[in-house]
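Alright, structures below, take your time with them.
Bear in mind these aren't lab numbers, they're just calculated from the coordinates by the rules spelled out. Just so we're clear, the structure is a prediction, and the values are computed from it rather than from any experiment. Cβ atoms are built from the backbone, for glycine too; each structure is taken alone.
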Structure I
Amino acid sequence: MNTFLRVSRSMLCRPGNFASLSTTSGCQESEPRQYIPRRAVLYVPGNDDRKLQKIPSLSADCIVLDCEDGVALSKKQEARSKIRHVLESQEIDFSGKDCSVRVNSVESGLCEEDLREVLSASHLPDTLHLPKVDSPQHLDWFADHLKSLLGSHKPVEPLRLVIFTESATSLLELPAICHRGRELSTNAPFVLDAVVFGSDDFCADIGATRTNEARELLYARQYVVTVAKAFKLQAIDLVYIDYKDLDGLKVQSEEGAGMGFTGKQVIHPGQISVVQTAFSPRPEKVEWARGLIQAFEEHQQQGKGAFTYRGHMIDMPLLLQARNILQMDAVTSK
């Protein structure tokens, strides 16, 4: 068999490898965690009762109860308290959604109080979002405070952590930040799961003029998705700022999906459907993936190595891509 078709179990079972997130028989490592899709990531201000009550009717994969940018400074305590009540009472149905909370940044001085309030609820969120992560030391601070505040109230599984890149410094430090996040994930009460590109703060930091076409952000977007995928993390793309322009949103969403992003931030419920469609595998791609994997398995049983499928020589990246497509289809078509 050719070297590039020797599919090792260690490769297919590597933690964080999206191709391996379903149960794979024969893996020597611990059972992989369930993949949580985040095609549309919608922020809901924690102090806004009207918007909070709409959550059950929203189809977004990920609902983020927000303490940060969506909340005025004078309303921070109200947002914390309401979010804790939402988690504690479980009056709002999050079925089928990633129940998340975005706290304020480490540098803001508000993060500890956010965590103290949110983590005091008897029912914890699935995921925490930490904005404006500019250095590995921010993750060290976060891990230490999370351990201290949780105390004996530790979840059965570690919380999932989503971090934000929102400055030039953060972009340059992103490989080191992700590396530290993966290190901390081995013994901290969180597992690093995704990277979000915060485009508006990034533009302000570098002095760029924000446009709908986002040409000024091409390099940063490509860099973020490349680093995230190098560490087997989800990559969440920028907000499309003109929420009424659904045609423009469709173009940018499909562009982001083509770059390798796994999801996109949204700021209005009207954006959800367009975004989630763009980040879902198309039927023809699902059919292609099923056929490729079937052909691969048949060649394996026959003891054959390299082969062509629909006119293309099949190598390891194509096989993993096919597995990714089927995995995503399985979790998003339920």
Structure II
Amino acid sequence: MTHIACRNEAGEPVDWFIVYKLPMYQIGEVSSGVEYMYLDSSTGSSWMKSPFMVNTSEGAIGRTLDQLYLGRAYQSNSSVYALYNDAPPDIDYIKGFGHTKGVLLLDGSQGFWLSHSVPHFPSFPELGYHYPSSGKVNGQTALCVTYNYEQFLLIAQQLLYLYPRLYNCSVPAPFLPDLAPLAQMCKGSKRPLVSNKNMKNLRSAQGEKFVSFVKSEYFVDDIYAGWVAQVLGTDLLVETWQITKHELPSNCSLSKHAMNIKRVRLPGPVLFQSHWDHSKWCVSWAFQDQWTCLGDLNREKAQAWRGGGLVCSRNPIIYKAFRQTVAWYIGC
């Protein structure tokens, strides 16, 4: 029996993978906007340039989502799925939801959580895989992790804080006792929270440790400087999409700092400015700390009032790959 899982570039199940979609506008070059770098435990600590384009279903994201699309899991009573995006495909934008984007697909054994930064993605299940043309211009990131079923009970609790805009989802009756919070969110309800933020330790299907940080709209602060850097006990170099005149400067006012990355270098060589990069990630400044986080929120003033989160790891492969991409940052 083939279980639901993240799928690599060959369509084989993997414990986790990360995709870095390259921006169209790079220093000295204009690209297609659909090329991407790929990373998992088998690629070592360096990025692999994918032979596929992100707007086809041949690569890792497409092969992973095809379990929902071609596998028709969306029509099954033996699997749960949820698509969420504060800017859904082909639906008017509405304020009030968390600034968060992702996909859950699982059965009674295991599944995957794909978190990403692409507006208007992914498409509705019955339409099949489609990458939006609006997602070509800026850089984007996606993190997929395979988890055992029990971990999704914790993930569903984290989603309560994110308050995602669930634009398509299904929680069949057999799953309701365990995943009632997700089912209620699918119906549009907003449950009361016991705090304004939450942190949970997660463990992948193969035992890889991840830490999920989530904040609600009621935690009015920059998630990087105001919370995550202080909990992890490390200075962070942060890459996010910053809107001119609304961006937050590098923050060194607390014991642990959050410093803005301004230029990114990927193998190729690929070099681009952060204002063409819609991804959201950070790494510990100190090499010995080894922290890498991928998430939802920009270091931008208005996003202090938005729900969102980060998934963090101390995996040395992930850390080295991201830390080496920091070409220039604004220190304190």
Consider the structures I, II: one of them gives -13000 for helix-only ellipticity at 222 nm (-39500 (n - 2.57) for each DSSP H run of 4 or more, over all residues; to 500) as calculated from the coordinates. Say which. I
Work out the source of 19.1 here, i.e. which of I, II gives that when mean count of other Cβ atoms within 10 Å over residues 214-221 is computed. II
Rank structures I, II by FRET efficiency 1/(1 + (r/R0)^6) of positions 102 and 174 (r between Cβ atoms, R0 = 25 Å, to 0.05) and report only the one at the top, that is, the highest. I
Given that semi-axes √(5λ) of the Cα gyration tensor in Å, derived from a single structure, equals 28, 23, 19, which label among I, II identifies that structure? II
